[in-house]
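Bear in mind these aren't lab numbers, they're just calculated from the coordinates by the rules spelled out. As the structure is a prediction and not an experimental result, all values here were calculated from the model. Cβ atoms are built from the backbone, for glycine too; each structure is taken alone.
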Structure I
Amino acid sequence: MISKCLIIDDEPLAIKVIQKHIDNIDLLEVVGTCNRAADAFTMLKTMEVDLIFLDIKMPGISGIDLVKTLQHPPAVIFTTAYRDYAIEGYELNAIDYLLKPIPFDRFLKAVNKYINQRSVPVSSSTPLENDEKHIFVKGNKKVHKVLLNDIHYIESLKDYVKIVTNNKEIVAKYALNTLEENLNTTDFIRIHRSFIIGIKHISGFSANSIEIHNKELPIGRMYSKQVFEKLNYKLLGE
């Protein structure tokens with residue numbers, strides 16, 4: 001489902017940057033922009049909006065004050081040139097807090113947080129199929145939608161990661177820890193400082209390694225305890 005986005009910022013250049021970032025993500029659509037919180041208040045009353053990219057320091061009403069006036073605000077990602085507002089922004093349950101100038105990789109991380117929160121089932125009677133859960137990653141000169149269910153493993157390559165799925169490999173400039181934050185810990189586990197694996201793709205394991213579709217990956221010494229606890233397995237002799 002495409003999320004309808006409203007951009008609120010008093011800097012035309014900032015609006016242009018966010019619009020360009022959104023244009024690279026298929027599941028986001030800009031339905032409006034404005035440069036004053038007062039105008040945004042009216043727009044939010046008359047149009048359907050799922051996600052707001054909201055500048056904090058603006059003439060008149062601040063972005064924070066705008067959110068406080070809304071009884072049922074959409075999801076909010078704050079954008080600002082000032083670090084001082086971060087704590088107050090998070091107290092309003094903002095999805096994320098982006099510092100300008102906003103690089104696309106950091107923008108993508110915030111959007112992944114939004115998508116993951118939106119994908120949480122409302123109740124046990126409305127479960128979400130694992131096949132629908134996904135993240136977006138930028139690699140190989142484009143943005144890829146990656147189904148979490150398809151990920152065999154993710155390997156750290158210094159400043160990059162390699163994501164191996166059912167049908168492709170993607171090399172992207174991310175830290176492994178950054179991607180780990182966006183993965184469901186029920187379905188994935190860190191087995192080594194250089195590897196995260198999809199548990200459903202395990203075909204076998206030993207005391208020192210795990211096999212993923214005929215690929216043997218090492219278990220790091222500092223990760224072994226949590227790995228075997230996660231797999232509900234106790235090695236002989238323990």
Structure II
Amino acid sequence: MSQPVAIITGANRGLGKETSRQLASLGYKVFVTARKLESAQQTVEDLGSKNLLPAQLDITDADSVGRFLHFVNREAQSVDVLINNAAIHYDTWQNVVDADLETVQQAMDTNVFGAWRMVQALLPLLRQSPKARIVNVSSGAGALHNMGGSTPAYSMSKIALNALTLMLANQLSLKGIMVNAVCPGWVATDMGGTGGRPIEEGAKGIVWAATMDQDGPSGGFFRDGQRIDW
């Protein structure tokens with residue numbers, strides 16, 4: 001069997017970097033992407049795995065996505081895993097009644113439309129895999145059942161990402177492509193800040209969704225491999 005291929009957005013630090021490490025250790029060929037090529041290259045050097053390929057990718061830029069797709073097509077005949085991890089604006093400094101809508105729009109452009117753009121671009125390669133997986137890295141901040149008024153940009157973008165997950169699962173599951181959203185929990189990253197649980201623990205749930213068996217669920221919202229409420 002050929003080596004499985006994974007693509008991770010925002011992979012130069014935090015959860016993306018650790019997820020890259022874990023998947024590479026499982027034998028996946030991992031495209032480690034970052035907005036700056038130098039950052040992706042440094043991540044690969046830090047992790048020191050022959051299974052990692054650095055690549056420049058700005059998911060908000062259609063031209064950048066096109067160049068990246070050309071690179072992937074040179075290096076792989078199919079893609080088994082797409083992990084939409086890149087995200088911005090955990091806006092703890094504002095709330096919904098006085099939110100800066102420009103900040104909200106920036107969050108939507110990356111956290112939702114960037115992920116959507118990546119799925120559309122990579123679908124032909126995902127369809128070539130017999131066990132394709134799309135994992136949208138979401139958050140409990142996007143769960144409607146306990147929605148408040150804080151972090152409006154981040155929360156609204158994760159609500160939309162969860163809806164996108166359900167829509168994609170509805171359209172793609174019959175084609176064998178499983179789509180799920182994963183909340184890694186509060187993790188000690190640059191975005192999450194100090195006090196959270198280890199990055200390794202948060203990444204495990206993402207890797208679980210990326211490597212689940214063919215009889216696993218699609219169209220779900222999970223934390224640590226356990227279904228949680230939307």
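Listing for the model above:
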item	result
For 10 (relative contact order in percent (Cα under 8 Å, 6 or more apart), calculated) the corresponding structure among I, II	I
Value 4.9, calculated as mean projected area of the Cα convex hull in nm², for residues 56-111 alone, assigned to which of I, II	II
Identity of the structure behind 52, 39, 34 (criterion: Cα extents along the principal axes in Å, calculated), options I, II	II
Origin of the value -7500, where helix-only ellipticity at 222 nm (-39500 (n - 2.57) for each DSSP H run of 4 or more, over all residues; to 500) was derived from one of I, II	I
Top of I, II by distance in nm of label points 7 Å out along Cα→Cβ at positions 48 and 104, largest first	II
